[in-house]
Structure 1
Amino acid sequence: MEYSREGRRDRDKVQEKDKEFVEKLVKLNRTAKVVKGGRRFSFSALTVVGDRKGRVGFGFGKANDVSEAIRKSIERAKRSLIKLPIKNGTIPHEILGAFKASRVYLKPACSGTGIIAGGPVRAIMEAGGVTDVLSKSIGASSQYNVVKATFEGISRMMDAKMLAKARGKSLKELWG
C-alpha cells in the first residue's frame, strides 16, 4: 500500500468516488440465540442506496456485528440498483406495488408537495432523487415487505421513452 504525505492510504480517493451514493439504514434488527454459555446476538440490516439521480437499490445483510451487517447490506444494495423514472421531481404515473401482504400505492405530486410517505418508502424516494410524491402503505407493515413492494412497483414503472417505444410511436406523437 502506498501512503501519501499525510499518512493516509490511497483508498481515500476510492471513498470519495463511492460517496456518489446516499446510504440509508431502514431497519436494524437484533436476534438472540440461547446457547450453553448465555445468549449469542446476531444482527440484520436493511439499507437503501441511491444516487439521487434516479438509480436506487436495497440490500439485506446479516452478521454477528452491527457494522459488518450494515456493510454487507450496502454492498448488496449497490449490486441491485434499478432505474427509478423521474419526471419534474416526481414519478411519471400512479402505481401499486405488492409483495406478500404489503401493498404500496405511489402517486405523483405537484412540485412543492414534498415526500409524503412513511419510513421505508420515504428512504427509497429520497435516495432515488424524488422530491414530490404521495404514498400510502396498505396491509402488512413489515419494513422488509414494504421495501420489496415499493421496488416491485418501481420496476414496473414506465417513463415516456419506454411508453412511446412500447406503443411504436415517437415522443412527439405521444405528447402531441
Structure 2
Amino acid sequence: MSEVNVKRVKSSEIEFKDRLVSIQRVTKVTKGGRTFSFSAIVVVGNENGVVGYGLGKAKEVTAAIAKGIDDAKKNLIKVPVRNRTIPHEQLGKYSGALVFLKPASAGTGVIAGGAMRAVLESVGVHDVLAKSKGSSNPHSVVKATFDALSKMRDAHTIAQVRGVELDTVFNG
C-alpha cells in the first residue's frame, strides 16, 4: 500500500462554510428512564480545496451542530482541485462504505448523493461523477469520501515524488 501525503491546514486564517450532513436523536437508557440527546455530523470547507468533517453530540440540536463545526475545523485536509474537478479517479473505503470518484467535463455538475454531495461541494468541486456502494450510513460515507479525497495527488506532487520534470508525468 502506498503512503498517503495528507496536508493539514490551520483554520485560523480561512473563512469556512458549514453544511449539516446528518442529525440524529440518540437515546441512553438508564434505570431512571431514557435520556435523549442529539448527534450531528458536519462538513466545513472554504470551497477552494480545504475541507474537514466533525461529529458533535449534545442535549440540544444547536449545541451539537456547534460542537460538530468546532471538531470539523480541527480535522482539515487540503485537496487538489483543478478546473473545478478532481485530478483523477479514486476509490475510498471506510467500514462498510465504498465510494468511487471520477473527474467530469465542465458543465456536468456534482453527480453524487446526500453525504458525498455535501463533502464535494464544500471542497469546491463543481464537476464530478460519484458512486456510493455498500453502506449508506452518513458517517461512513463521509469518512469514505474523505479517504478518497485524501489520496488525491496533483501532477506537481507526482513529478516531485518521482524526481522528474512535470512534462515527463504527462508524456510518459
Structure 3
Amino acid sequence: MDSRLPLLAVDLAYPAPAHADAYAVLFAGPCRFDQPHTRLHLDASYLALPLRRDEATLRQMLQRALPLTVHAYRKDRLLVGRVRQALATHPEASHSAEALAALLHTSARSLHRQLKDEGASLQTLKDAVRREQAENLLLRTHRPLKQVAQAVGFQNEKSFIRAFKGWTGQTPADFRATGLPTS
C-alpha cells in the first residue's frame, strides 16, 4: 500500500494557542488540545496489513514522515485573495507592484514570484478587479466616465475606455446603455 493513511484525530498535550484555527490547515483530522499525551490517531486496521518495505525503505520513509502527515501551510496560497482585496480597497496602490507589495508587507519580487506560483499575475488580477469595479459603477451609478476611470485606478479616461473595450468588447458607454456584459 503506497497511499497516505487517513488521520482520524490529533491529540496535543498543550492548551489551544491563539492561532488554533491554523491547525485545521496542517492536519486533516480534528485537533484536540489539553490532552494527557500528544499523539496521532490512525485506523487500527492498517496494522493488520502485510509489510511490503525493507529496512532501508522504511528508514527513508520515516525521514520524510512529517510531510506525509502534516499538510504544508503555504501563506502564498492566500496571496491572490489578499491582492484582490488590496486592489479593491486601495486602487491608488494598483499603479505599481512596489506600492502594492508595501501594502501587503512583502517585496515586489516576492509578490510576483508567489503570484506566479499560484498561477496568477499581478496584471491579470488588476484587470479583473478593475473590470468588476468598473462594471459595478457603470451599472449602479450615473458617474461620468472620467470619474469611473479614476475610481478604478486609471489616470485618464482614454486609457480606461481602451482597457474596458479590451475586457468586454464594448465601450463603457455601450455597456452602461445595454446593462449586460458580453463576455
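Values quoted throughout were computed directly from the atomic coordinates according to the rules given, and no laboratory measurement underlies them. It should be emphasised that the depicted structure is a prediction, and the values quoted were computed from it without experimental measurement. Cβ atoms are built from the backbone, for glycine too; each structure is taken alone.
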Check your understanding: Computing distance in nm of label points 7 Å out along Cα→Cβ at positions 126 and 158 gives 1.9 for which of 1, 2, 3?
Key -> 3
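Upon calculation of distance in nm of label points 7 Å out along Cα→Cβ at positions 62 and 110 from the atomic coordinates, which of the structures 1, 2, 3 produces 3.7?
On the way: 1: 4.8; 2: 2.6; 3: 3.7.
Computed on structure 3.
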Review point. For which of 1, 2, 3 does log10 I(q)/I(0) by the Debye sum over Cα atoms at q = 0.13, 0.19, 0.22 Å⁻¹, for residues 38-141 alone, calculated from the coordinates, equal -0.64, -0.94, -1.15?
Key: 3
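To test your reading of the models, identify which of 1, 2, 3 gives 1.05 for Rg/Rh (Cα atoms, Kirkwood Rh) when calculated.
Details: 1: 1.09; 2: 1.05; 3: 1.21.
Structure of origin is 2.
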Practice item. Identify the structure, out of 1, 2, 3, from whose coordinates distance in nm of label points 7 Å out along Cα→Cβ at positions 46 and 78 was calculated to give 1.0. Key: 2
